Structure P
């Protein structure tokens with residue numbers, strides 16, 4: 001609303017980028033590199049309070065030296081980072097320097113509420129700070145804001161504490177407690193190995209037996225893993241993480257945790273009781289805390305008005321382009337959810353958008 005109480009006119013740009021994590025900044029870099037000017041031709045909207053994407057919310061004990069597969073953003077290397085500093089600090093400072101170096105002028109904090117069909121072939125991006133009218137959209141929202149909480153019988157009766165990876169405070173808080181960690185991914189194993197020296201007892205529970213891979217994870221294996229995730233989004237199914245199809249690296253730290261029976265997996269329990277968890281075969285484990293390391297889902301609810309979802313529950317994507325609407329590109333979604341994948345996808349999305357905008361007439 002303006003001073004008279006009337007709705008303000010939508011501000012027009014060629015491209016709106018939603019999100020300023022790895023995917024959003026990569027996309028913004030390639031937009032600027034190909035001649036688009038920030039604020040005039042494109043705008044980057046980010047709901048986080050400061051630079052750093054989801055990294056700024058990572059737990060303090062995740063030091064930079066423990067981060068797997070962090071690739072530098074295009075055009076500016078991340079060098080000489082102290083491996084003993086929290087990754088949240090290192091990467092937030094790097095993202096901040098990157099935004100300033102390339103003059104990306106990210107607007108924050110801005111909450112994107114909905115993306116709708118506009119007039120003249122444009123999309124309307126409704127936000128907490130007003131509406132943008134755009135010819136194309138790069139959706140680079142990550143998954144951190146949508147932690148996945150499985151539901152099990154009796155969950156509401158548990159007298160202890162339940163929390164998700166997104167709320168993980170570090171291992172010291174669990175001193176002397178009995179902890180059940182649910183989840184077979186990287187976060188679950190990292191949490192277990194950190195918590196075990198402090199906790200009175202730890203129990204590891206996963207839906208499927210964990211898969212560990214030995215030897216180097218080379219480029220060919222990486223391409224094969226990404227191809228499996230890519231096939232899902234091409235079919236309109238919700239994406240899986242690349243880690244879910246690659247398995248966990250069997251390094252010396254993991255081997256030691258297996259030998260110490262820290263990584264001693266039990267099958268998924270059948271119910272939650274006030275005092276812990278139980279299985280149908282009569283096994284039970286008492287617990288003070290259930291830590292759900294059960295992953296995240298894509299934060300794409302704001303795209304619902306465009307009706308992009310397929311019957312399978314996901315958005316069908318070719319490359320980065322939403323098949324149902326070529327104006328919409330999803331970067332950091334499915335196969336481009338890794339940091340190196342986001343870099344490549346940002347470049348690809350900008351290339352396709354330039355072609356699209358060159359062909360489409362500009363509405364009067």
Structure Q
């Protein structure tokens with residue numbers, strides 16, 4: 001047995017809550033699922049030392065501003081509290097913790113959304129699962145031989161456990177640079193490795209331009225790419241000081257992992273105790289695999305938030321809407337198009353004129 005609903009929203013982070021707000025205003029019949037234990041989206045899992053002052057700018061959700069902007073408070077706490085208030089204020093009853101395991105083609109043009117709470121037959125789907133659940137581990141020869149500790153930034157909880165250790169940070173994004181700056185005072189040694197030379201951006205962060213570049217990629221059916229490839233690394237005062245002290249001196253990517261550390265192509269080696277992989281995340285879309293949405297380019301071809309190959313499905317937190325800048329606009333756009341689609345579905349068919 002399945003329960004019928006107009007819209008299923010999967011995910012209750014920034015993008016999912018934005019969609020919920022506009023769905024409520026549109027008067028549509030919808031249900032929201034989130035697999036996290038509480039409100040806060042991916043922010044609730046950020047390490048405690050990532051304060052609001054060091055995090056990227058957190059944009060207000062539609063209809064209710066974020067009032068607590070104490071730069072010293074952990075971003076995980078502030079955002080979780082804000083999202084929780086938002087759900088209560090606008091009556092967004094999020095079913096949690098609920099795991100959506102698969103979305104399949106059903107009968108009568110509906111999508112069967114299989115979840116730990118049961119099966120829902122949805123006329124449309126807003127997928128807002130983001131990327132946090134899919135940390136990316138690159139394949140490097142010899143990784144299994146390492147006698148030290150492999151760790152992804154998804155599991156990083158602060159610098160204290162690395163005191164006195166030799167740490168190698170791999171990755172050219174903001175999470176890698178933030179971890180390096182935190183680790184440097186406590187670790188015995190920190191080393192930074194990236195595939196490409198970092199691009200430092202001096203001046204205001206132009207988030208809208210970055211969103212536009214990512215949007216162009218998904219419109220062509222390509223994978224969205226990393227955030228840093230579209231934005232560069234912002235030169236804050238803290239970053240300037242770290243560069244001046246040598247903490248952010250970058251080395252090129254090594255060729256292999258060896259039991260005691262890593263080795264470059266020229267035979268140079270580095271012994272380390274921990275390799276911290278700040279290598280980003282990929283879109284958490286495994287539950288959509290039965291629908292075969294991916295194209296030859298490896299990505300999903302998009303027109304705004306809508307999947308080109310299936311107008312019933314909108315992806316939020318994918319590509320340009322993965323940022324807090326793009327999330328609100330994406331929620332509004334998705335709901336507007338879904339409302340139009342549902343109205344078209346409900347419109348009586350006009351009989352063809354009889355021939356003479």
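Computed from the coordinates by the stated procedures, all read-outs in this text should not be read as laboratory data. Just so it is clear, the model here is predicted, and its values are computed rather than measured. Cβ atoms are built from the backbone, for glycine too; each structure is taken alone.
Here are the numbers:
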item	result
For distance in nm of label points 7 Å out along Cα→Cβ at positions 273 and 345 computed as 5.7, the structure of P, Q it came from	Q
Origin of the derived value 3.8 (distance in nm of label points 7 Å out along Cα→Cβ at positions 65 and 329; candidates P, Q)	P
Comparison of P, Q - label where distance in nm of label points 7 Å out along Cα→Cβ at positions 49 and 193 is highest	P
